[in-house]
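Input: structures, listed below.
Every read-out reported here was derived from the displayed coordinates using simple, explicitly stated rules and does not represent laboratory data. Please read all numbers here as calculations on a predicted model, not as lab measurements. Cβ atoms are built from the backbone, for glycine too; each structure is taken alone.
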Structure 1
Amino acid sequence: MKIAVLSGASSGIGLCIARVLLNEDYKLYTLSRSAPPLDGNQNMIHIPCDLTSTDDRSRAAKTILDAESHIDLLINCAGEGRFGPHETIDAAQLQHMLQLNLEAPMIMTGYFLRAIRAVQGHIINISSISATGIAPHGCAYAAGKSGLSHFTKSLFEETRRQGIAVSLIQPDLTRTDFYDALSFEPESVEGAYINPEQVADAVKYVIKSRSNMCVTEISLRPQYNRIHRKQPMAD
């Protein structure tokens, strides 16, 4: 049985990816503060982990590596967004976002790289289309995602001779709870957003396409670019 490690599986895109991996008969380790709502699946092992905590990251990686001699697949999916004029974003929130979106994937990849190399495994990083362009009112979010995308592309070049596949998936507006605490969301009309299941389908395509090639980058975009600005809550 192949072994997979997935961060951010408790909801949204990560939860959909978890379902895909379990349907593909992976033994799946999930890393997040809350357990995914996938009770009863014996192939899933949840390890509670705050991915912004140095101690939690180290403990979670050690738990998995003590149990498994190799890792076939690592997917770094956990992330969050803070948006608005840059001076309005609290410093602690900014630090937390960058730790989760950029620092955690880089560090978790480092922990698992030798175990992935042992079976010429696969690393997939879920970034964002924001990494590809200028993002007013999302400067820090885009910078973190741009860093993750650049790290992913560079890592492929570093490890490809060792037989390791490294893939980057960059979704655009995706209909998930990511927007619950934000002041905007994609419009509800069809074509203004993609579904998290479609991102999970891209992951499935990437892992099943591997033979003599590596799918290094996929961008997923809705047909329309339509944003709904939420009404501010009354005091």
Structure 2
Amino acid sequence: MLSVEIEKRLGDFVLQAAFETASGATALFGPSGAGKTSLANAIAGLLTPDRGRIRLAGETLFDSQAGIDMPAWRRRIGYVFQEGRLFPHLSVRHNLNYGRWMNGLAADAKTFTRVVELLDLGRLLDRRPGNLSGGERQRVAVGRALLMQPRLLLLDEPLASLDAARKADIFPYLERLRDEARVPIVYVSHDVAEVRRMATQIIVMDQGRIVNQGGLELLARQSANRAGTVLDDPERL
């Protein structure tokens, strides 16, 4: 289980968030500037809250009162960014193994094969990122995050840089990841269609605060729920 209760001031912007989530895919959903990525960065250990606490799988990652702030590399959280951020000089195989190596994990051929099959990366292993499509690069980035044996996956707008055709290509792999990998996912997005297809729980954010949370019924009630005005007009997203 992930449990978050934090506050962080960033200039004039104040992030205040409190929620709990367990298995499945939890969407952090809202317009640009709502604080979604800042919240994801705080969970990952890339942004230090001013106060509050974060716990994951029974372990405290951050607690301002107790003086605990676990460094990002020890949190065992796989983070996939919009651009993938692969190493251009390394093959797909070596990019995949980088997260495992950085975390001091022994090679595990069975796990490697399972991740490669899950994301259909077998024919790409000897290529370099410059010879991959955008969707293929994102699949490699997801695979690298999985091979570090994370307790949580953070996917921050993983399809934002892709065109419609590439999004259609990669989404079945994300759905398989949600259903088969058995790793809780936090999925950052401002896209209604993505959230409807991916999420099992939705946390709606606006202006640094959580304004609603629940299941997919939040999308079905978008025209009736004025607290989620970010849901009412897709053009704002």
Structure 3
Amino acid sequence: MGQTHAWIWWSKHLTQISPPIRNASTVILLRDAAKSPRILMGQRGAKAAFMPNKFVFPGGAIDADDASIPLATPLNPTCMNRLAQDSPEDLISALIAGAVREVWEETGLLLGAPGDWPSHPPADWESFAATGHLPSAEGFRFVFRAITPPARPRRFDARFFLVDADRIHGDLDDFSGAEDELSHLQWIPISEARQFNLPFITEVVLAEIQSFLETQTPPASVPFFDNRTEESRFLRLA
């Protein structure tokens, strides 16, 4: 098999074994940042197709309905500009809505502001809407982006948002409304998080967050691990 034919074969084979990339949002909820910072994490099930047994932040893929969900407060302009780099601008609102929905589903914690829904909410949003709140981007900081490499059982273009736990409505320790996707939900001291079974990319994100907390200086750019192809690229979204 010649080199050109081999490359064509490998490209077709890779396409067959590598699932499509889905847009996703991940939320790093930060508690007691000034004194003893803790982050909220939970453990994925042993039979999960993606990252089984790993401790992760709340988050997941964006649903089609997320694009139609109204936000009580938009994202700040700096983060909007960074999110819009190498992404459709009309995706930004869906990323925020999806982030709020995933936190609500996986932890039972509410990120939003009181408000009336303009119409009947989609099925996945009915329980959230029943609280009398709209999702809000207030306090959201876009801090990281990573695309899952090829040949994984699931692939995501994940945007990571740092949110202070003060933005949560209700009891920070009440996870009774959570669905069963994550177990062992807990606020973990950020200095102890690496003792848990973490995905590699989570360790990288934690290092970025710790650096931010130590310097108290907003980052001049957002790290972006671009693994759309076999060639892994590290970029900065300025």
2.5 is what came out when distance in nm of label points 7 Å out along Cα→Cβ at positions 77 and 213 was calculated for one structure; which of 1, 2, 3 is it?
1
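A value of 5.0 was derived for distance in nm of label points 7 Å out along Cα→Cβ at positions 45 and 85; which structure in 1, 2, 3 was it taken from?
On the way: 1: 5.0; 2: 1.4; 3: 3.8.
Structure 1 accounts for this read-out.
If you work out distance in nm of label points 7 Å out along Cα→Cβ at positions 69 and 181 for 1, 2, 3, which one comes out largest? Before the final figure, lay out each step's value.
Details: 1: 4.3; 2: 2.9; 3: 1.0.
Top value of distance in nm of label points 7 Å out along Cα→Cβ at positions 69 and 181 goes to structure 1.
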